[in-house]
Structure P
């Protein structure tokens, strides 16, 4: 007969129940929540471990609904340019990395910011100073562009006569020669030559990423690029190894990549991949469709044309990576097979295309429980805001981006139609319209720390910066933002026994180092994670 006592008891602090009523104690037995209340001492026994919250907030484990964990973990071991915007610091780091790795045929890494260079375009001559004799390939922080040196251009055969690919752009000097920046599909011209990251590298990257994400209280995530193509790395082997060997402690949903150069003929392959890569804590029943690019390099698909440096309208409305006319058919067939669709939709035209495709699937298949979601949502047309609720499509927010910074103020707002610029990251409008909200980081594009993103969702400004709030009418409340990063993402991940603290749910739990509800909202980002538990077992800090 099993013991009636709890294995684990949290007591002495507030419990975030997201509307489930006040509580100060949570009991756990067999990896599941046994009881939630104020006085659960009757459930303690000789073997019960008691954790005194001491006033710290207990909440469900965070879930990142859009992250690139393996990619981020691999990059932690490469030439890292994150944490600065100083071009000279970039060059110092590149030179130091090259000196420390003399056997590396290529210098590979990334994390640089477009704001560091005039017009967002880095010069190859700068990298030539740091590494003149080996090719260099450095992805920018949003992973939609790369910085290369002259040797890399030479090896790739990129000259003034090289045409831009249909899905990208070669940044050029006045004479037409390559300047040093490659945007979107043009990255593949050099990426195809870079030595392949090995399976062992990816496995090591996943181990690093899992430890880091657990340290931020993340107990589950959706990796937005599994079995990738179109120049992006395939990370499925690392997840398969982790799941089959039993060291994947997080629960992971893998979003299988939709090859944008192919059509519906790839769906049988996706069905086979779903079967192969669903085991243990890994489930691959989502499909990632990348509809457009990013605003900073003018590839996000917009309803209004981009402006030039003088403020005049251009002929460019961004790129549609998947034919909008064919997209509804693809999504309808995926939905019929029980796949969730996970859209990269950054511009308002891409958002509309994604919602139109969901509407077509709903009309053809009925409202199946496939839980489609659209990520990024930098610009959303007001006519499309209420469609999220009507169609049962989740708004997947990357809240950390919704703030004034040079990349926004210098490289985005001046080049957007003013009406579009006023519609950026409309979190408040989506919430008021009844949209279901989930949240993610897009790490390594930006920090994986949920509290940093929640801070911006609530304040619309980065922590301890002196910029004005960015479109402050789009702020969310702290309860709403926390719920998006817990229950909201759990819904998207189809992990219905997680995301809330209630009896019967899995004991995926996080103890913060304070109660942020007792602090000024301007200090939300100062909140850290003291302990993280998966199925009642500590994976960080305990």
Structure Q
């Protein structure tokens, strides 16, 4: 429990400026930011990548590199963090302020048990016996909702799901009862149902622990669900600050209006979906993918039974059609995408891709069809070779399939592809790290279209993008699909994104297809309890509506239990 009284100031930022020294000259990342957060309050700092929100957050903990020059003040209690030494900073980290990092898999050490890592903070800030530290670790794990904490305190990070790992990172932040928690994109990579649970937990941190929370996010639905006040940052400056209800109801700054307009909403795709469905009915195309009672099973090891990832799934994808697959992590949607691309073996039923049966597939026979299948990966930063230029990366499929001899011969085609995805052809000479996330995803789209495929598999292509960049990439995807005429399997956990693009939507739950139909059918009138729970878990950028949806989700959970 925070030692501050409710409403008492936990941190005050005054005229903060941060400049980074680079080879290309000084870069002003934060420019004159003034903010404050009180105990029992959630302040959301929102903005696109490069707006300065994460730099502002890291300044609160004194986590900036030596290349940073800081002006202004960040006061926690009576201490200005910007003036503290390393030893003094270590004393207030964990007790005065704690951080919940964006990616728990990288924040947790894989070689230590989670109990040891939670107790590490206790050992650093006080004298605890091994038994006392263990007991406190178990207690905090129970309080953040980890089941069977007394046993699982001895588990390693890889033995927990993504949502449970995020709970453990929050437990590490809470174990010393800090007055302030800085949560940097704590729900970005999580499924909507797990995201809803983490938001409930952060709400409890505010209400039960009386913690002040600085929430860094680009998800406006998360802001509407959790934040009391919102600060909008652009180019290092706070351009608007207001309570959450006022900001969503009547945003004043043009940039805030653009951010809110870019958020996809359930139902916005219904009209276009119906138009495309009727056009599809008038012009029935060839079925490019047909799955009948598809089964995909991963073999067990050391005498253990195998794991059935996909169980009796049937669907089809016709020419020029977009099928959206939604579901939580582990539902089997990526496994199906990989099976269609010939990257995962089919173990039962039937899966026909471009007229070829994938059950018992022989690589030699399937190889000629690979040029007709494009793949857009979730994270283009890791799917591009960092040693190759963008032009070389985009040209790679053309060279591999013998369409051209080398990247120099392919440059004309590459330039056309880059312009098709609205990137200047000069970007071909840049390396992947020199492009922003949205630009890399556009380049990834260009590479997937290099061979003019009949079928495109897009696996979570917009999950890590800012909301405005996501909107541009989705518009581009729809435009390219219309111009190039490819069919697509669009895999996502964001129902609003799928509704925007897909002709039909399939909902996967534990390897089974529990519901399928148009957006209006599946999202407008969901029949299966799991689809209803998915919809209720999706936060919307409207605080009043989101409060109603939260109540509906609680009702669904109670009914299920």
Structure R
């Protein structure tokens, strides 16, 4: 199903001129330098460019002796430029012999010029060439510098010449005949030439820089009936190229891809011209909060399209119809979650849904995450920012593996949030330090987890108690204990003001949220001293007593669910403590 959907999408993209998808036999490569030749094959110039270009197919290469490419390759191959001269000479000779073999059949000026250049070029002398040495500092950077050829005074690059392009396609057809293995393609159902390996490397989803494979058979235990490599799952060469090219396009796209920790999710519409729906979904999963500057990653979506996407999401959150002239909620959408696994890609999840259903699920997620104070983060916190908030030291590198894919899957399916996320946020709230403690996003995660859990388990009364802001009607013991801790901390701050090095939050919060019976009697004794010194003593004492009246007892232990309610009560009361209203005045 995955390969079939990608194969169909490739041909939709091929019909769309704006997509710039590589046609069969070609790849999109990043070009760094253009080698300028005279019609006689003399080396005239080398100039730097930074652009993507269709070039003769770059198949995935590996091993100790990787094969060269046709008319576009690393500068190590095309000129022998590299730190190791012996390595450069070896690669250039491979490249020269391969290209001369193909070019000698072609009579055009461009082919003859490149042939003459390759025959005359000495890879040992590149470091004495003034033209090349202008870029010496560039070559020290860890980057693949791909090169193409251009004939002085002519438009376009050499590989774009019609005769050369025709010869290249004939060469590909000849190779197919040499490797001819026919069979029924699992994707199309037709009898076609079967690919021994799927040579379009998938780049940009993690793993090796040269690219990874989505489908591969290497270890002998994976084989059956004497079939080797990808003959175990017969897919035609056309389909192997099409799905790989489409997947690379989606991963590179700004509006068809979302990254979350080690997971890369791509999505696409099952129709031609579905860019509007794809853009809305992309923004909803990774909103840019311009007002706060919190989402500092570069804008991936045009501001006008972002405003439209935000309006669509707000309509969904309000329960209003979402369809308009640009967005069709009934359009089918494919979602594919990928993560690196050695030299291969692991499929984390695969989902087929409609854009309307997906937006409803996302709206439910943001409604579940809604909590007092979230407006300071723009009102909408992206899944990426959510995971970052619960990572150790709030460092994205410390986000536990698998959590990104699990969170995306639960958001898009409406299932219960992953328990490891809840456990991680409880731990972060209980620890102190610069990146520890209770903050808005962590409290929002706890609220969302508990609200969804109670909803799915049909515990209606408990769900009703999980509110956006302080709920004085919530009589849950753990929630009241959290509120009480907040009030005791407030009394301490009021009494000592700026002459305080650390509050009871730094010293007792972790213990109070897990073993309140051992901590609260001590905190209440300390509070008498704080209340007596504070100008707001009477108000603090009254509020503390109101909460105490609702408590049954100080339990010896709180389980993990109750610890979340404790933190939620603490956060809600903290927010209420500093809300200016007529009573406080």
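Read the figures in this text as sums done on the coordinates, not as results from a lab. Because the structure is a prediction, the values reported are computed rather than measured. Cβ atoms are built from the backbone, for glycine too; each structure is taken alone.
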**Asked** mean count of other Cβ atoms within 10 Å over residues 95-102 was computed and gave 17.1; which structure, P, Q, R, did it come from?
**Response** R
**Asked** Taking helix-only ellipticity at 222 nm (-39500 (n - 2.57) for each DSSP H run of 4 or more, over all residues; to 500) from the coordinates of each of P, Q, R, which one would give -11500?
**Response** Q
**Item:** Test item: percent of Cα pairs over 36 Å apart calculated as 52, pick one of P, Q, R
**Value:** R
